[in-house]
Structure P
Amino acid sequence: MNGQGHQSKKGQAGRDDELRELKAKVKVVIDPNQDPDGAELIAVARKMAEVCARKNMTTSQIRHLFQEVQQIRGGEGFLYQVNKLRYKFAYTAGRHREVKPLQQVAEVALSEVRDEKNLARFRDFFEAVVAYHRYLGGRE
């Protein structure tokens, strides 16, 4: 085996660890009791945006998903709407492989949404991902 193959496996393992960490931390982000000042929300959103930029995810792809998130309002049936987002993210990730890391983290976050406060935190998190992706020079 040459050095390049070893490096790519090592690099992949690092990216897998990074994604695993984001999935664990997003559970804290969604719960306002665990992250009352939003510091973790900002840190995780920025890291997620870095991953999106590195994967060449476009701003329009992220904004399209964000529009779906913004359409959900609290009240009766909002959890059904949250669950619909899960398959919409999966569909987009199936069409555009670069979206898969965002979809995987969103899947964990959306599965943690139990009430309107969690939904508001998810919306804030996603808005921060959009903002940081743009700030970091993510693809148009």
Structure Q
Amino acid sequence: MDELGNKAEDKVVSFVSDSKIQKTFMVLGNVNAEVQNKIEVKEGKIYSGEKEIKVMPDTASSIAINKLQSNKNVEIVLKDTGKDGDSRPVYETSVEKNGKILGIFNSSVKIKATVDAENGEVIKVSRPWWSVFVSFMKEESKAE
């Protein structure tokens, strides 16, 4: 069991390459994370460089959905951040959130959260500068 309470031995992770779009995905259940860095599997553990990926895509997705309070058009990408000697694997997740600009015009805003792949901590949340003028609508949760 990892620090987040996940039973790693109960999870089956697949890696799928799509040659048409030249992308690789980490698939766990119904969650697909695009992989933009080199991944290795050693002794049943997944590594990005020297760093172990302890948080799986489904957990990172749940963390981001809870933090961003939306589950609309969720995208998740596993990549490294930082410089070569000090890089770490993160999931960059993005969701769309509906709202009204100045309370009048309908708008959809793309909000991103960066989740550490080693400990599940939300490192950063970013949104467009103009989102300060948007009043967001309360999202209805979808049963998954």
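Assign the value 1.5, calculated as distance in nm of label points 7 Å out along Cα→Cβ at positions 93 and 117, to the correct structure from P, Q. Here the read-out was taken from Q.
Taking relative contact order in percent (Cα under 8 Å, 6 or more apart) as the criterion, the top-ranked structure out of P, Q is P, with the highest value. Among the shown structures P, Q, from which was the value 135 of volume of the Cα convex hull per residue in Å³ calculated? Working through the options, I get structure Q. When helix-only ellipticity at 222 nm (-39500 (n - 2.57) for each DSSP H run of 4 or more, over all residues; to 500) is calculated, the result is -25500; to which of the structures P, Q does this value belong? Going through each structure in turn, the value belongs to P.
Bear in mind these aren't lab numbers, they're just calculated from the coordinates by the rules spelled out. What you are looking at is a predicted structure, and each value in this text was computed from that prediction instead of being measured. Cβ atoms are built from the backbone, for glycine too; each structure is taken alone.
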